[in-house]
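Colleague: Right after this note come the structures.
Rule-based calculations on the coordinates, nothing more; no lab input. Not measured: the values here are computed from a predicted model. Cβ atoms are built from the backbone, for glycine too; each structure is taken alone.
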Structure 1
Amino acid sequence: MKVLIVGGVAGGAGTAARLRRNDENAQIIMFERGQYISYANCGLPYYVGGVITDKGALQLQTPERFHQRFNVDVRTESEVTAVDTAGKTVTVRHGEETYKESYDRLVLSPGAAPIRPAIPGIEENKVFTLRNIPDTYRIYDHIKETAPRSCAVIGAGFIGLEMAENLAERGVHVTVVEGASHVMPPIDMDMAHQVHNYIRAQGIDLYLGQTCTAMDKDGVILKDGRKIPADMVILSIGVRPDTGFLKDSGIELGARGEILVNSYMETSAPDVYALGDAASVRHIVSGKQVLIPLASPANKQGRIVGDNLCGRKTAYRGSQGTSIMKFFGLTVAVTGEKEENLQAQGRAFCKVITTSASQAGYYPGGEMMTVKTLFEPDTGRILGAQIVGGKGVDKRIDDMANAVRFGLTGFDLQEMELAYAPPFSSAKDPVNMAGYVIGNVIESLMKPFYVEDLDQIPEDAVRLDVRTPEECQRGMIPGFINIPLDSLRERMGELDREKDIYITCQIGLRGYLAQRILDQAGFKTWNLSGGYRLYEMVKKDEAAMAAVAGMCTECGKEL
């Protein structure tokens, strides 16, 4: 069996290694357009920032070592420019030479290319994208040789923010420009507020709802006409499947040029498989075909394709987009669907926002995390989760990822027996706590409302803050009155039983306790999910965004 593999890195190299383990006699040829067949994509920003100092550490396998270990004919600087599925050949360009290579089986793992729009004046500034090792070296060398004072990062996804962090660590003043209303597309706006506030706290300027419409040697011009000084620019506005060479191949592509595959990673053409960033896969939650350009799914797909090439018929069940990012001391992690997507799909869901410490409260060094969990209203099945915080976010998102993948419910989260010792967690882990709150919502023991609902509270409703007077002196939601939780039973007579009562506390826990007291006394109550802590984050972010836009936060008029 002669197998050609187009592209290396996680998908292509993983397929080749698995195939060789399955079949020692297969003839395997792997084509890679660049010099490097296996490198640490996710580690590239950290070389720019000086966290990773060894160039060789970025390259996981050299062509020579890969050939020696797996007996794969590795052909670097060899670009596949066309595929003939009828004749079962590919056209390869190597330097000035062009030739055809036949195959029995073909594997496509071409990856995705960074989007680089035709922005007027783009040639006048020093503009970079980051996708591979040569890109990394160019950025690193430019900083070392020219010592830029400022950089505009266009796009606030994972790579954009990681680059912002690492450039700032090198002493560069960074401005982040994002066309959407919030950073990091996989999270929702309510979770992004905390991230926005943290970005600004690191001395990084943030412009949201803005795009770069032009450039010159001194900076970038935004769509509202303002100019951002920048000695260099990082374009990080997304990627698209690198599949132009498949035109007229007979292989079915999607609207964005993605390769369409079935659950066995087979394309529409016989004996042709595809995987990685260029192939669409089934989303675990929605069931829709999506592009999820992440290393972990690509590695799993490589193993599956390596099995299917040998007739094992192993299915890939789908992806859910589990991902995590370090940004200075903040960690942002997601899995499954987000609220925006569920709304767009018309799918019924509920949400809870909980706040927990990373470890036992009495043990020093703990950090808070905000957990947003999305679930089905009737069954409590977990549809997605987002976590923003410090220590311990990584282990909690992994628990949530398993809950999403294996169809667990909020009640299952309650029963999870998770590792506990004071330096690592509490006896009620943040994941357990999310499960308890979900159970309370499903059983109507806790009726939540949300920060975005504050403007819709009926005028005659009672707004009740059950924090301590000292807490309330530091700030309250306008219109709320203060009756501390520990005085509530004695002061219940101050409340009108005929009116709905909307309760808040700091994070939602005391509000729930107040709700249980009042509900059992015949009141009709609602509890603010996320509490005053989340409200404060939202208002701080909104004020900062308004200030950047030159708007008054009180009247909405230009300053």
Structure 2
Amino acid sequence: MVIIFMAAYNAENTIRRAIDSILMQTYDDYVFYMLDNASEDGTASILEEYAKQDNRLYVLTNIINRKGWNSISFVKFAKERYKNIDYYCTLDSDDEYEPDFIERMLDFMRKNSLDISACGSDFCNSHTKQSMGQRKVKQNLLLKGQGFSEYFTQYHQFMRTVWGKIYSFDVLWKCNFDKCFTVNYGADTLFAMEAFHNAERVGILAETLHKYYVSPNSGSYKFDNRRIVSDHILDDTARTFLIDKCGFISPKNEEFLLAIYFNSIKDTLNVLLNAQIDTTDKLIGLYDIFSCEHTQHLLRCGGYVGEIKQLIEIIVYWILKQNECRKLEGAQIATKIIFSINLELSQFIASESLECLLQKMPEAVIDLIKKDYNRVLEQLKNWFERHDADITVLSKLEIDLYHALNKTDDELFALLTEIRKRRPCSSTELNIDDLIHEIIARHPIIAYISADLAVALSQTILWVLKENFSRALNEFIEVSQELEVADNDAESYILLGQNLSAASDNAKAYIYFKKIWISYLLDCFRNEEALKEIAEFGQLLQNDEDFFELRKRLGKKCLEVEHE
């Protein structure tokens, strides 16, 4: 005997079609239980009307709507009531079976010693009744042993739904359906997957004996807090199914599972973004989707690159349109979302920088995600010029992007100099002097100078970093005419003049700065160093008046020391 179950809620417009499709079955050894799940329309009276006409029909009634009362609950109910049931099937209250559905399915089961048989479905528009497509296999498919792995990509679609199948009650007795109550949608999938898990032999009939009417009011198109978790549970269960059933997940099946999960989160994202809930709740939902290990695994695997990129762009554009993301709390959540979908970005950009960017110049975020960092830098530069602002986190973003682009030392030095001159808060908080030191320390010719002197001689330093020492010397000499050098930088300043002269092979300039250097040594009473320098150059420039005067000064210094 076959036991058939149908749950109905406010289905007065479709339920006659469903019941009639059962009554017209060519196989008549069945009982048909119809549940009125606390309907508020004429559903209950229609069920009673049919039950009076046929003693195989029974009406069950829920006083309150129990959305979770479905095949899982009914199977438990049937186990307690019946001892002689052979088979079970179910039907939605707005669908229908072909008249020979039960007969054909049972014949298929018996001929092939099946525990479960499934058939194809026609998907129809609930309003126009026109076909929207089919779910079917090209030829009959028999599953056993490793066939559950080999043909997984073909039969998985038939595990997504509980209807369109005949189940042996011997298999259902073995099933543990507790997990089905952990999801808010997809319980049918978990039911079918648990049944397939306990079946030794399953067959898919290459016929469409079922009509499914697609309705936008379906729970699959509604959002609640458990939907995201449901996607995770369904993915985990499918993976566990393959491992338990076959011992492994083949590369082909792994790729297929990723495709299934990708499509599931696309559907969930669509439902989430169109849900009538607060923007903040939508942002939290987006973060939950993209930050979970399931989605992270999908992103790491690199499959469906084009489709994922397109999906991410849609999400980011949506985020940028939300006024909530112009506020700190919204920007913080949005930043977590963006970092979740772009792990590389999170590795070199501070969260505070992205939060500020979202609030002040969201148009730059798209370019940031597209890795058009030069474009982002251009936008930052224009923004700073327009606002004459000093925002540390945006200054840090500029520096981080320079590093990401592997900008040269001269380019980075120019930026740091700009920040130090025009943005005092950023300069202090970001320790710009230390960053400048890191750059000049890599170049021996300027490694000893202070950040103050480097900034004061910024154009000279830029030419040094570009290794154009002649231009650097010319710039140095030109600037020196008006530059006031601090006492603690005087020595570095003079040595720089000497080193630039030597690097550019300018003997005249080198001698000029050497004379200044000796004079400086004398002023500082560093007589021994001055004597050494004069002795070295005196022989070369015996008739030079400046050196003659330097010798005289040195002599006086030495006498002063002796007198003391």
Structure 3
Amino acid sequence: MPSWTDTLRFAFQPVVNLTTGGVAGLEILARPETGDILAEARRDPELDGRLAVSALRAAARKETLLPLHINVFAGTLADLGGLTSLHSAVREAGRLPWEVTIDIGPPYTHVPQRALLEAVGTLRGQGFRICADGVGDGDVPLRLLTDIAPDLVKLDASLLGHRAAIRAMRTLCDELGALLGVEGVETEGQCATALSAGAQVAQGELFAPPARLPAADVYVPPRSPDAASVPRSGPSVREFVRPAALLPDTASAGQVRALLTGSPDVSGVLLVDTAGVPVRSVHRSRFLLSMSGRYGHALYADRPAARLGDPPRTVGVDATAWEVLDVVAVGDRDRTSDDVAVVDAYGRCMGVVRLADLVRALAETRVEEAAGLNPLTRLPGSDAITGEVDRRIATGRGFALSWLDVDHFKQVNDGAGFAAGDELIRAVGRALQQAASGTTRVGHIGGDDFLVLTDPEWLDPLAAAVLDPPWSAGGRPVALSLATVLCPLGSVADHRQAAACLAPLKKAAKALHGASWVMGRAGIPGHEIRRGPERAPTPAG
């Protein structure tokens, strides 16, 4: 009697890291030649569990070192209480559970949530990573999604036309400590949308279609300035994680040599203990140099590879790129090219980051920042501040946006000269920088105009620092005007709305005599005069 496995084949589709352009993993997709076995598996948890095991074994036969994504229906996990057979198959294949991500897919309707969460807890305890798949077009409750606390959230392709939804999910993922991915990317425009909205990984025909053989090379469109993701104060190490080449800490030097010679793209091997914690780091060049020396193979081939390794360099999964550089900077200079292992809360290896990826990304960030600096004050321009405004809106944070300028600055330049005017502007810029505290950002948007983004509690000391001192240019007294709009959570949709709310407040502040400060609230008419009496009307003529 024919078996359902006789007509079942599997295809491999890369999961692409949009920051590095590398393959972060392979999703294994069932491709039956006849019938609809996936529909049957949706109704039959036992069949779905056997499909997961078959997918794992299909990947093992291809001898791929990449992390794997195995699809399982939510109802299967709730019914079976986990996937004992899959855990056994992973061990038999010589893989480690933390190299496998369980992509949990809908439907969730009528699935016992407590049983599902207990099953997810079992899988996570075994070391598997968890992905919430098909989010956005399925029926996963938002509360359940937060309870699952996945390592990765994959958005359905239908959301590619809804940038705001992707940005909102990025905010949620940041709170959950998860990566955000999108599926079904077919065009460069869709890829740009995903990037600009904050997606970190993606799949789709644009990068590589599902294929019988695992793909190591993918096409990723070059990033354009408009496709940059939401600015971050420090890039997260999660954005740069590459798959790690792992072997048990008992591996021989011959086993490591076989892995390296068969995988030219692997820059090093991590030797891990039975819990997946890195024990030794084997650098490709140094290892092969030792093995290729006179008597090297005879001396080391059958001996533990750990003897030719170094203590691993590790960072937590929540580290920033700058913290990775701090780790690299400590110790021997000849190890600066070593991969840095990224570990979870249990010390288990989740992947590696390469110094070249970090340096390239941080250098691009610095070049972009330098290009936007005002040549007079060396402060960032309006793009940097408005970008930070959008980031705070996207992450659900309230803020205060202020506009500061010099009253009658043209008369200052005409009367005292442009050199005195330039020195005054530089002095005001220095005062703002010195007064900046916490997460305050100061920008010089041109002429005598400054933008200040800060938290509301820092407003009073900031205002005192710039409005209390007696300012002058060329011996002429000068007054400053400050306008502030408070933007609580949900009061503005983007930096344009915030700027529109600020404009009438600036006009009100300029209508006051001497040092002045006017404050308003986004969406609420009127304003409060914090400093400065009303100026008498100017006589005609």
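Colleague: The value -18000 for helix-only ellipticity at 222 nm (-39500 (n - 2.57) for each DSSP H run of 4 or more, over all residues; to 500) was derived from one model only; which of 1, 2, 3 is it?
Modeller: Checking each candidate, the match is 2.
Colleague: Which one of 1, 2, 3 has FRET efficiency 1/(1 + (r/R0)^6) of positions 26 and 306 (r between Cβ atoms, R0 = 30 Å, to 0.05), as calculated from the coordinates, equal to 0.55?
Modeller: 3
Colleague: Turning to a different aspect of this structure: A value of 10.3 was computed for distance in nm of label points 7 Å out along Cα→Cβ at positions 82 and 506; which of 1, 2, 3 is the source structure?
Modeller: Of the options listed, only 2 reproduces it.
Colleague: When semi-axes √(5λ) of the Cα gyration tensor in Å is computed for each of 1, 2, 3, which one produces 85, 23, 17?
Modeller: Clearly, the read-out refers to 2.
Colleague: If distance in nm of label points 7 Å out along Cα→Cβ at positions 130 and 418 is computed to be 3.0, which of 1, 2, 3 is the source?
Modeller: Here the read-out was taken from 1.
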